[in-house]
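Asks: Structures follow.
Just so you know, all these numbers are worked out from the coordinates, no wet-lab data involved. The structure displayed is predicted, hence computed values, not measured ones. Cβ atoms are built from the backbone, for glycine too; each structure is taken alone.
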Structure I
Amino acid sequence: MNMIGLDHKPAVKGLLQILNEWLNFRRTTVTRRLQYRLDKVLSRLHILEGLMIAFLNIDEVIEIIRHEDDPKAELMTRFNLSDEQADAILNLRLRHLAKLEEHQLRAEQDELEKERSNLETILGSERRLNTLIKKEIQEDAKKYASPRMSQLVEREEAKAISESEMTPAEPVTVILSEMGWVRCAKGHDIDPKALSYKAGDGYRTHACGKSNQAAVFIDSTGRSYAVDPLTLPSARSQGEPLTGKLTLPAGATVEHVIMEPEQQELLMSSDAGYGFICKVEDLIARNKAGKALISLPENAKVLAPKILSDSTALLVALTSVGRMLIFPVQDLPVLSKGKGNKIVSISAANAKDRSELLVKLLLISDQASLEFHSGKRKVTLKPEDLQKFRAERGRKGSPLPRGLHSNVDIVVIEPAHNI
């Protein structure tokens, strides 16, 4: 608002500045009012002191007034009175002077002394002055306030609409190559492995999503990055290197890509046997350097994120030495970043020299079966067979049946009512 403030100069002021200036003005006004009243109280006390002297010497005072040519000067000299005290005595009629009573003078003196003490206390304390001003404002509000006609409503801060928000959400597929080249194709019916790649390069992974969802990339150091898929080159080309859009740590490579709604829960894990649950929004970082997501022990690698669609699901963990552990996935902590908790017990030494690793994670219902395919051989572990692998999170797990190992194709067979 353009207005003239305490400095008597026009200026554009915000609400906070206006209120602060008004409070300063109010402090000055109340201080002047209190000081004026204090001066009046002190003046009256001074006069009462003179009247008390006159009362104690009433006969002599009356005699001086009746017979002296200059009674004022005589009163001031005789009783050591001030000019104001002498005038106050002389301004009283003799019959009023004769009727002065000590208890009335004392009562008025005591009342004014209390008021003087209170006024001096307030004027000497900024905190007490502010309390008085606040109390007066509240009393005025009770006395004069009326219901507000227009409501004060806090609105969300206006945000510029991006081009991607105005573009209809269409199905897209983001393809990542072994050498870190990326491209985006329309639709989900594309075969990413059949696309043309540069000499020496090939398919690594892909993610299907909507054009208004961020393509989230995870590198080998556990950092995550978000890229708008509309800014990626078409799948008709061989793409472009992600290093042109992202700033990766030295020696890091992009390992995984996902495209899911921001509130979708994920299971993040490392092959050292640790993991946690987070949301896609925890992975999104719009800056080129990304954000730290999962802390990796020495020599560990980040595993592909698992989509967690059922919080009551069981987590199946398989290690490279052929051990399997099953426990409720909800036993894992919910974090926005970090190392997580131990999924399966793998010693730090084994994880460091990579002699034993977490190699596979599956999410199943408690009525699911697992079908192991090794060449022409097929072995099915039914729900009752899987019971022996159930244990607490962080245990070593139990060995797979003879002839089976984790490095085979495993198919999850859910009951018809769970599909």
Structure II
Amino acid sequence: MRFHRLSDWLVWQEGLHHKAIDPGLERIGRVAARLGIVGGLPFPVISVAGTNGKGSCVALLESIFQAAGYRVGAYTSPYLLRYNERIRMMGREPTDEVLMSAFDEVDRARGDTTLTYFEFGTLAAMVLLGHAAPDVAILEVGMGGRLDAVNLLDADLALVATVGIDHVKWLGYDREAIGREKAGIFRSGRPAVCGDLDAPVSLVEHARAIGAPLYRQGKDFGFSRDGEGWRWTDGDCVYQGLPKPRLIGEHQLQNAATVLMALRLMRERLPVSEDALRRGLGAARLPGRFGVFQGADGVTEILDVAHNREAAQALARTLEAHPCEGRTLAVFAILADKDVEAVLRPMWRLVDAWYVSDLPVPRGGTAGEIVSVMSRIATDVWVVCAGTVREAYEVARRAAMPGDRVVVFGSFYTVSDVLALVEWSNGGAGDDGDG
């Protein structure tokens, strides 16, 4: 084995390929073939893509299938606190030793082929899934779809949660281009589900061109609020009085409705009772998505990985639906290649004071760049700059009074830097939702 510590493996993987992001399936396909991973796995696979909502859809599918008694494998990215979070077998993370064994298997198979960090991890996840042989595997696409490493596998069902503007350098600058990339996970003759209420024409046309039966939210299935719960139908089946997902935010009903369509389409191979459906909806967890922590000092802390316009809009709507007595203080840091103004604007009128910082990671933005963007939005902004997210958070936390809330958002890195501190100070108590 090349290394005997997980951290050493991860540092090495970051520098193995000359590009951090290099979309394409040729290199990873060669290594997959040597590992015997070609086309599919010997159990049902559901691939989940989407600009926003894909993590929620994976969490909901995983929770509902587990409630139905199935052995479930899941692969997600990125992680918040531990790399091990990316892979779950029956709800449990693999140990460092199990992960390193999978890394070693990939390393031996790759020969002189270089792989990106994401490609290496995706192959390792597929190796572990193959060994575990779950009843169903749920795979979250990293970016886009067509050229993403997860698309090595021919999914039995492909789900696109939403289509928005993000990763434009690689996916394109409008929803039609991005929708076309995400539709790349569809397969001929296999069902596809789109949860976006305004599905791009490119996505619909691609499904038609390859003969993938497409089920669209608002056309083939939909939901409505039903008192304290909600109602779902696809025209043939109706669920009434469903409990709202544990994941916080009205947009989670849209995600849950999309998941229910996927479950209906898989019902012959993986039947799920209505009781399991209800229990799974109420049990799903997803850290870092409108995660709420109540401090002993009367300050509420909310952590959300929102990092594009649509996610920031959803976060703003959820904050409005859950007002606080005092002020809203925002801790914000973001990657340099994001549309900073598009992320800030939905939150602007809700925030009383900003605490912004550099993000000292590859592609990380700076506090100065954020302030420059803020000056285009307004001139009377209250903003404090810091060198790190932790510093910005600590200053905001000291300024917060009982009844105030501190909202941390902008990227996975931003939330990750604060999550460990918040969980430690609150004894691990929090309510995980999804912004």
Structure III
Amino acid sequence: MPSATLPRFALTGWSRENIVNPYPVYQRYREVASVHRGEPGGDAPDTFYVFSYDEVVQVLSSNCFGRGRSLDAAKASVPVPAEQKALRAIVENWLVFMDPPRHTELRSLLNRSFSPRIVTELRPRIARIAQELLSRLGQQVDVDLVESFAAPLPILVISELLGIPEERRAWLRANALALQEASSSRAGRDVDGYAQAEVAAQEFTEYFREQVRLRRGRAGGDLITILANAQERGAPVSLDAIVGTCVHLLTAGHETTTNSLAKAVLALREHPAVLDELRGAEGLTTDAVEEFLRYDPPVQAVTRWAHQDTTLGGCDIPRGSRVVALLGSANRDPARFPSPDVLDVRRPADRHLSFGLGIHYCLGATLARAELEIGLQALLDGVPTLGYGTQHVDYADDLVFHGPSRLVLVNLGERCK
């Protein structure tokens, strides 16, 4: 059990310094025990935080743990107040909050749209989008890479997958950011944030319901048309599930790639020798892409619920307990990764946990890897002094979806091709 010298762990109340770099905090806890009990929450169930690689794998892959708090798969456990009806209806239909059989049925419909073949076909379009965004950077002096590149790239790609016209994409991103409050460690701390997310959820619901109606029975390869026609043919997918899926792809799908790209740039600026090595290479290797994902993952923590009494890392976990798997800590576990705090782009591509594991392994992992590879290569090729000059970085107060909300590089626009 944890040492008495360490405070009870929580994902809230962190200093800015520790939010930016949580890994020394993880290390202090991981070196004492694999599993730590969190702060007591009154009538709330016990929470256990899992720090070590092997135990995180156990949480993500064992049938002892599920995404729903209830053993009833029809009842999703979502961090949204009941009064936020539109928001709750959307989030309850996100894959990450489902257990089988609902999860299995919906995921089987979605898998074909995110297959390696589909992503390979998308790569030229991703590259064109990256170049279009890069060309605009030269029109600015001080460039916020999050606002100008890392955020719009995945939004534009996902919009193409969904078949959403360009004029709607700024609205999509604004609403996606509002909804992000519903699934992060910020949730519950900002009443106004929930109100804004509820408005965004209402707008999304109206828009996507109408799109499903318009596309039902039509030919088309976009995901909305595919799901609408599958429902028409009797597939076990509800209209609410289609709406929830579209919104989920826009929120989690864009936020993870945005964070990955921005944090890869920060890592390169902190490691100029690595930046020079990658510039001299003929494209980013698979190992390099995987190392960026391992070194500083875009999602730091995922929640499961104990569906039976069990033991984890020598700690008894009662049924009904909340269990938080710290992916960022697992990726820095020296028992799994030698010299884990070193950014080594030659490290053999290994089984990091940045995209999860088991039935909830990230649906869009192949697409996210392609976006990171192509987007980062565009920056390496198009910004000769990416690693130099002054930067201003702000991080969101969030240890779930973890990454810069702003990454301003001073005078970068003058140095872009």
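Asks: Computing P(r) over Cα pairs in 10 Å bins from 0, in percent, for residues 340-379 alone gives 23, 46, 30, 1 for which of I, II, III? Before the final figure, lay out the partial values.
Replies: Numbers: I: 21, 33, 33, 12; II: 26, 59, 15, 0; III: 23, 46, 30, 1.
It must be structure III, since only it matches.
Asks: One of I, II, III was used to compute relative contact order in percent (Cα under 8 Å, 6 or more apart), and the result was 27. Which label is that? All intermediate terms of the calculation are to be shown ahead of the outcome.
Replies: On the way: I: 10; II: 16; III: 27.
Going label by label, the one that fits is III.
Asks: Okay, moving on. Quick check: 11.9 is what I get for distance in nm of label points 7 Å out along Cα→Cβ at positions 68 and 316, calculated from one of I, II, III. Which structure matches?
Replies: Values: I: 11.9; II: 3.8; III: 2.8.
Computed on structure I.
Asks: Give the label, chosen from I, II, III, of the structure having the highest value of mean count of other Cβ atoms within 10 Å over residues 284-291. If you can, show how the numbers build up before the last one.
Replies: Values: I: 15.1; II: 24.6; III: 18.6.
Result for mean count of other Cβ atoms within 10 Å over residues 284-291 over I, II, III: largest is II.
Asks: Of the structures labelled I, II, III, one was used to calculate FRET efficiency 1/(1 + (r/R0)^6) of positions 172 and 268 (r between Cβ atoms, R0 = 25 Å, to 0.05), giving 0.60. Name it. Present the calculation step by step, with values, prior to reporting the outcome.
Replies: Details: I: 0.60; II: 0.10; III: 0.30.
Answer by label: I.
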